[in-house]
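Structures follow.
Since every read-out is calculated from the coordinates, none of them should be taken as a lab result. Just so you know, these numbers come straight off a predicted model, no measurement behind them.
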Structure 1
Amino acid sequence: MQKPTVKPKASPALRMAGRAWRLLHLDAVESRALADRALARAMQDSDLPGEAWARLVRGFHQLYFAAPGEAADELSLSLAVFEACQDRPGQLLATAGQARALWRSGRATEAMALLLPLRDEGLRLLRHEQRGVLLNAIAGCFSAQGRSDEAFAYMFEALRHAGPARGHGFDAALHCNLSHELMELGDHDQALEQIERGLARCEGMRNTRLESVLRINRVVVLTELGRAAEAMPDVQRLCDITASTTGRGTRALHFETLAIAALRAGETSLGAELLQQAQLLAPTMLPDERVELAVAQALHLHQQGQGPAALAALQAVQPWVAGATGADGAAGVRASAVAEQLASELHEALGDTVAALAALRRWQALMARRASLASQARYQAAALQTELIKLHHRLEETDVKRRATERARAEMALANLALSRKIEEVQALQAALREQATQDVLTGLFNRRHLNDTLPSMLALTLREKQPLAVVVVDLDHFKAVNDEHGHHGGDLLLAAFGRLLREQLRSSDQAYRYGGEEFCLLMPHTAAAAARTKVEQLLQRWRQEVFDLDTGHLQGMSFSAGVADTLQTTATPSQLLRAADELLLQAKRDGRNRVLAPG
């Protein structure tokens, strides 16, 4: 992290503390050792600035590796010394640390009241990763309150200020936090991408705690995707890392999360062992952790044939689940959804279909809320950017008033240039967010959401022009076998290649969408079903000629099945067109796959 602003001749203790601050994420062990030595030297020399920064580093280190109470004590001492030094940036950073300790103790509302009023001042006084620390602390308050859309926006802004070039490893922590919020929003693909970026950034760093949290996030995502078996290497790696100030830390070890993954993967003995370790930490758990502990207990009891006892374990945490708001004392949406999903499974296993349906409906309501938060989050970052630009402009106007007229004009010109760049950044961000909302990252095609938006208007134009519109639904044959033999990486390569083939071979007026999983949808205006079938059969021949040399072996002769419908032979509504094409696709698969079916 960036060294704080100091006097021209910094003391030995202050120089040492500045290096410790920069190493806080890059080398956590060395950072703490340097901070301890800096504090000892500062106390010996009666050096208040050196003492303040050394205590600040120690406090942040304890936030990551120790209990929140220990960190709060050290940060309070740091804040008092900063006040004595009249170091306002230091005071802001110490307060950000205090707020983090509060929400980690389950006091998110109190943390927000402490920190949010300091935002504008902090953005004026702090730079680069220090500004990122403040924004990330505010994001943590929102996250702890279940307001993932606001949390996501602040984290994104923090990452802009503390990227790889200036973040001194803090950007890896931001990738970790972003993956957590994306998990809460249910955006698993983007969460995994942030996790991979964070883990790649951790290579060469000595920060086992950060690596551990990233791996825990990946365990959660893979388990929610029904791929718990793939999470087991991460689970084993986490079990191998010690719970210490040089390992995973001494609290928030998430054994309950690891237990759920192990039990879902069929590793019953390991799951039971992890569950026992989680139960030892139950008194210090936050609501989300308590709910996940109950889920792990219920899974274990269910696998032992104790269905009623499993339901009783979930019922014990129902007050937290029922809230599902993320406010103080309530579990977040994701953890609550996991609990309701398991409750439905358990009721169904016991033959109580009414209770199973009720739990399923509660789960559906939680997933709808999750989707709503995800939609809000896509645009919240752009809104925050605009707000910060306006704040920056007001601050510059205030400064201009205190300057001479000629100097004010020069400053204003620079401010206008900076503002133009900011506007370009906001416009680029908005364009990226719009693209993210309509495009499938893996294949480069439009996604299903964009299909739902586009098809009605395209159909209306087709009917008005009295021209045919062909709708094609395509399903890659034997795709599960590819995943089983070559892994999901091999499957992803196949999906990306098929998306590339569609982009290259279709007309500019045609539109291709990733419909879901290995399914794709094509819209072909001014085209009847027969002509569309011919074009898709040509695509099938091209696809069969593709050859893939994967790390796991040679792959060729791939095929797909497809169904073609058009507005000339099907009642022209979007759902009926898609259903007609889908039914022909199913018939093609029943007839042996590797074919394209159309009406007649």
Structure 2
Amino acid sequence: MSYFNRIKKTVYFIAVFIFALQIESCSSKENPVEKPNVILIMVDDQGYGDIAAHGNEWIKTPNMDKLYNESTRLTNYHVSPTCAPTRAAIMTGHHNYRTGVFFTIKGRSLILEREKTMAEVFKENGYNTAMFGKWHLGDNYPFRPQDKGFDEVLMNNGGGVGQTMDYWNNDYFDDTYVHNGKLEKFEGYCTDVWFQNAKKYISKQEKKPFFCYLSTNAAHSPYWVADKYSAPYKDNKNIPNAAFYGMITNVDENIGNLVEYLKSIDLMDNTILIVTSDNGSAAGNKMGKGQNRLDGFIEKGNNAGMRGVKASMYEGGHRVPFFIHWKDGGINVGKDINELTAHYDVFPTLIDLCKLNVKKDLKFDGSSLVPLMKGDNTKFEDRVVYVNTQFSTDPVPWKRTALMHKNWRLVEGTELYNLDTDPEQRTNVASQYPEKVEKYKASYDKWWAEISPTFEEKPYFIIGNEAENPTTLFCHDWHSETFTPWKQDHIRTGQINNGFWRVKVAEAGTYKLKLRRWPEESQLALGAKAPVRPSLEGTSVTKSKKGKALVIKNSRIKIQGLEISKKVDLTKEYVEYTIELEKGETHLETWFTLEDEIEIGAYYVKIEKV
């Protein structure tokens, strides 16, 4: 073969090869294999009965109802009975006990540093990650969303607007929030702000799939919303709280707008969209007179025939809505899954649906629900689920706990209910089934023996680390066996209490501690009386409690064996201490001595390594 013929043949084969590549490229563009986006919407304090699709004839939730009709619904889905424990379980796939989160205050809403979140796993798999709204798993390093895998963060501090660590005088409208670690003021109603900024974030995600955690602080107290949302409910004698319903209606409107936006940019079909909530209803129903405010029977409102509300160990405290939609994944037809499911199933389910790679040492307390979605319930037939919330700083066996198995519920180890015959849990049948009670108690004892050693690891605020220096500690997180001031009205009235913070000193050195009675942004002196925050026209926002001036004579701190005191100048904003600290774990406690010799803790302490 001549030289020129060889050249012609080579050119021919190259041309064929390039053409084949072009065909393959075109084919891949026409039929892309893309990872789905994920949007997890967590509505605060919305119970199972607080949605029209679940039989509530008074509430208006047309957008949730439409999504419900096009989704797979978990009809027997359970969470922890209060906010932070549920959020910890969803984020980690672990029972909340294992994460260090037992309650909503008292230093027990802080997620352990070792816990790996779904945001971290999504990020490791090439996703961009964002959260908007309520985090409630710690507002300081190393507990913040940006410390736990989120790239973009817009949040209110604490468990809700108006709580101790929230920006002073926030009232749901035109508030100041934390945006990527810095305070920033936003215009509009809080829920609208979360959704609007989520849409802005989504609009920029062109090259990577995204995981978006959209976690509203509505409909948590205080029940503040524009009158246009609450007005339709105000004169209905069946509705115990019109503003609460109005807040959910506003959330529903935002969900509808988000769905339409996703459709407009052609992302709806390949987005896994989940709508759920963190505990039973907070204000959608009302007990009869004389009943326990958490665990009684409903006489007003809609609780889907269940006993108990938020924070209750009865069904109404922890059975909540959950529906999931993903058209490209075939999850877009109304379908009920009635097997017993729980919050710690969400993470492994998303790993399965999105085909995420995880390290072998990452274990879950939950299980993927994909088999159930495909009609296989063999793994779930004999399942036992435990949910609980502690009103204390350390776990106590059986305290505010429900054991669930099929149709049976064992409450606090003593009350047994059969939901098949008694869905409202009116009749304790423990004496009729002593062998079943003993079997369940033995199951619980085995579980407790396995999980309780994890309680030895405690969450510590880390000071002196470049990730957050200075840092401010809040009385909301005091470890205390009594009352802890968890909202700003408690600060205004000068609540008498104290406790300690668990603190880990990152580096030995010189530290400055500034003890405050009022938050820094208020610019109020130690002896000042805070002005009343006014009500807001056209909304249900009420004015704050009157501020109370405290006559503070002396201050004191105790840390690493040091105990130092200083006199107080009431015209200054803070009392400052400069001390030398060694590296390591310790407790910090502070005192303000009042004129009548009563002592309280400093509500705010700013700590800086210098």
Given 1, 8, 13, 14, 13, 9, 6, 5, 5, 5, 6, 5, 4, 3, 2, 1, 0 for P(r) over Cα pairs in 5 Å bins from 0, in percent, for residues 256-423 alone, calculated: source structure among 1, 2: 1
Computing helix-only ellipticity at 222 nm (-39500 (n - 2.57) for each DSSP H run of 4 or more, over all residues; to 500) gives -7000 for which of 1, 2? 2
Structures 1, 2 compared on relative contact order in percent (Cα under 8 Å, 6 or more apart): the greatest is 2
The value -0.28, -0.40, -0.69 for log10 I(q)/I(0) by the Debye sum over Cα atoms at q = 0.05, 0.06, 0.08 Å⁻¹ was derived from one model only; which of 1, 2 is it? 1
